[in-house]
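Just below sit the structures, each encoded as structure tokens.
What follows draws every value from the coordinates through simple rules; no lab data is involved. The structure presented is a predicted model; accordingly, all values stated were derived computationally and were not measured. Cβ atoms are built from the backbone, for glycine too; each structure is taken alone.
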Structure 1
Amino acid sequence: MNPIREFELALTRRQLFGRAALGVGTAALGRLLLASGLPATPGAQRHPAEGFLTGLAPKAKRIIVLFMNGGPSQMDLWDYKPKLAEKFDTDFPEEIRMGQRLTTMTSGQQRFPVAPSIYKFNKHDNQADGVWVSELLPHTASVVGDLCVVRSMWTDAINHDPAVTFIQTGSQLPGRPSFGSWVSYGLGSMNEDLPTYVVLHSKVSNGKVDQALFTRLWGSGFLPSEHQGVALRHTGDPVLYLRDPDGMDRKSRREMLDDISVLNQGYFREIADPEVTARIEQYEMAYKLQTSVPELMDLSKEPNEVFELYGEASKEPGTFAANCLLARRLAERDVRFIQIFHRGWDQHSNLTGDLPSQCKDVDQACAALVKDLKRTGLLEDTLVVWGGEFGRTVYCQGALSRENYGRDHHPRCFTMWLAGAGVKAGTVYGHTDDYGYNIVDGSGNVVTPSVDEWVPGTVHVHDLNATLLHLLGVDHTQLTYKYQGRDFRLTDVHGHVVHDILA
């Protein structure tokens, strides 16, 4: 086909108007970009003008999210309910459930027998009133003085994919930018040689990983694509095509990228498509990763005491322990948003067979990460967040015995913990009823949480995200991106900063 005709056919309506708007309009746009603090040249780091900042000095420079995909059982880990022991196998009271939504996995059960946790809880000093922690988390229990344990998290979604999508992107529907992408878009990079947003996937020792993780969970959605998370692999090259092919040396690679950049910048001047500059930036980042990633992944210079701190598993690439050690190294290199996924927390049955294995995978490494960050001074400006997409029910799914049981999804209340920059350490926030089913106030009265108006003692997913952005110095109501005619933001039209958990 005629190449000129090919070009004409490839010209979209938007590109046509974009080209028509060049000339004097481009000069005016460049002037406006400079006035607003945005770069007018392609290839430069782009982020919003400072109107979205709170005006307060940010407490956190970076965030590490430890995501337990599948929904950890707060009943067996953090939310101690000793009175349930005498209610074993009794019917869960309807006046406690209050007609709340059930999943299709248990809605057909003839009865809902109460399943008290078989695990012992011990009270640990946390510089305040103390906190009860399961025997399954002995290492994490050793750092509770640095944690803010939030027992009153709640979410809108009751099934995995919408719930995970919701906590990662602020919407149950796929397609929105992930939290890390919003942070990258809003605050930009703090380093020259590594991505702003890095994702690490962890092996599961028992091999049970029922719930899939989709790349859209760390995708940029409608934001420019350079803000998507970069997933590092633990087998083969950490990043695909990290090494140059045979016959390509470093000098030749640099010359090729320079030539491609000139072509792309010319194309950008023609169509003004921001994805062109995104591609330029991604080429440059890929070039830098060829030297920065091998150095990052080389743990040979870490002293033996560090491996002892994180545990023997930290020597095996791809384990949760190894990824936590990498998270500390990424934090040292000023990567702004780091996310570690660990799957397999969906215990509908055989909870007592699977939960101990899951906890063994993560317990020592979680505590080690907090201790390591504190030892190196990084905990002062690094925020660590641990949790899943929802919690588990107090009643049993399937067969119940004294030794084993399963638990269904429970979005009404679950536990997460935070540590580090700007968080009130050594505290427990929020209360649940004697069944761990509803959020209650300090007097034990059930409260009805609302996404529209914040209720003290409750923390909705939007509230959590608003609070994390606040610690980064960002006003969640102002960090927006116009798409399809409306302004979008991570917290949609909701979210309240939970000042009660801030130092």
Structure 2
Amino acid sequence: MDMQIDNIELLFLNLDDYQELKVAMVAAYTTMPNSYWKEHHIQSLIEKFPEGQVVIKINQQVAGCALSIIVEDEQFEDQHTYRAITADYSFDTHTADGNLLYGIDVFIKPEFRGLRLGRRLYDYRKELCEKLNLKGIAFGGRIPNYHKYAEELTPKEYIAKVRRREIHDPVLNFQISNDFHPVKILKGYLEGDEASNEFAVLMEWDNIYYEKPSRKAQTQKKIVRLGLIQWQMRPYQHIEDLMRQAEYFIDAVAGYRSDFALFPEFFNAPLMAENNHLSEPAAIRELAQHTEGIVQKLSELSISYNINIISGSMPEIKDDRLYNVGYLCKRDGSIERYEKLHVTPDEAKVWGLQGGSHIQAFDTDCGKIGILICYDVEFPELSRLLAAEGMDILFVPFLTDTQNGYSRVKNCAQARAIENECYVAIAGSVGNLPNVHNMDIQFAQSMVFTPCDFAFPTNGIKAEATPNTEMILIADVDIDLLRELHEFGAVRNLQDRREDIYELRKK
């Protein structure tokens, strides 16, 4: 266009704009004569839902408009028509208590097309949807080029070809490019729409920030603070000494208002020193006698310090078999158990450890989390199963003696963050235990990993501890950034899986 643009404004629609709006509607709908809203229609929309009616003005001239109402999603679950969803154009279907923004109309005056003004109107609707905490946006999208293919293609086939860019449909292509997805075909949707053969496509956009109203006083946190404990292995005479040190660190991370405290794998191993005269299998079985008491104490601390505690891991005897397990002690007093599924060759040979058989994601007041013990993080199937259950944060307590072993855990953990579009926190032990067989030395650098996209650190590392030094590491992670990544990331590892050619499932 040749017009000089001095200013562009997005404004609430005013009834004083009607005559100019009518001219714009007539110009926009040349294929549908007399298809424009009457003044009483616009007045009704403004009275019922003023925030939903906006215009774009260029140089104080109406260039485009978007009209919408709020409805209950149940109203359009089945086949519906434009006349029905608008209650015969009275808009009495609008309800402030609804949960879905329904698009009534969007149009741009022909001389202003090509300026991406439609995108501005759609973006406004999305922001309004988020502001009002609605589930999403829906509307019946016209397919104005369908009449050219109606004799050879069904509406479903036509849409498939449009999505594959084999057919150009200006309306449908635009809607898909603005993150709307087709849900179903609506037959007889808009009376008189001959270009679309009166078919329409129900298009939806999901609000990833939507929170279902709750009767509970608390809300799920969006910014989650992680407290990682890089634990120093040192001799302890009694279990009380070990738990005193554990409480010291819990107090420290809770003092920073952390939501989670993560301990390393086998953080209680120093207690094996008193049984060093026994064989390794016998010594670790003696250590297992302390597990129940430690879990009970950690649960008490989680309540008193108002923090979720991930116990790292400890040996446990069940049905006379030795397992490597851990416990999630929630601040509401509940306790969840997790198992190490893959034991290393050394753990099986020296201690006689058995691999567990149960894996699940856990619900917490900070969203769904997963926990994998050390070696398990090197098996990508496990974290993918957890991601399929909605995991946002993966915790990995580990114990490695050499830098080689640590590198395996670190590099695999970082890969899990990228491929599952989640946060991964790893915490290990440092120092040495000269009086405990098979636990001589430890190497660790605790870290928090992120996906690699624009909203995250370029190297995918949110925070890292000093290697081989006793300390705590505090890091905040934003759960909403994950939601944005899942929908709008430069790549979408979760969405783009080829489930048509492979699948992963638990037995």
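Compute mean projected area of the Cα convex hull in nm², for residues 330-457 alone for each of 1, 2 and report the one that scores greatest.
1
Out of 1, 2, choose the structure whose coordinates give P(r) over Cα pairs in 10 Å bins from 0, in percent, for residues 58-289 alone equal to 7, 22, 21, 12, 9, 10, 11, 7, 2, 0 when calculated.
Structure of origin is 2.
Of the structures 1, 2, report the one carrying the highest value of relative contact order in percent (Cα under 8 Å, 6 or more apart).
By relative contact order in percent (Cα under 8 Å, 6 or more apart), the leading structure of 1, 2 is 1.
When FRET efficiency 1/(1 + (r/R0)^6) of positions 74 and 490 (r between Cβ atoms, R0 = 30 Å, to 0.05) is calculated for each of the structures 1, 2, which structure yields the highest value?
1
For which of the structures 1, 2 does the calculation of P(r) over Cα pairs in 20 Å bins from 0, in percent return 22, 52, 22, 4, 0?
The structure behind it is 1.
Work out the source of -10000 here, i.e. which of 1, 2 gives that when helix-only ellipticity at 222 nm (-39500 (n - 2.57) for each DSSP H run of 4 or more, over all residues; to 500) is computed.
1
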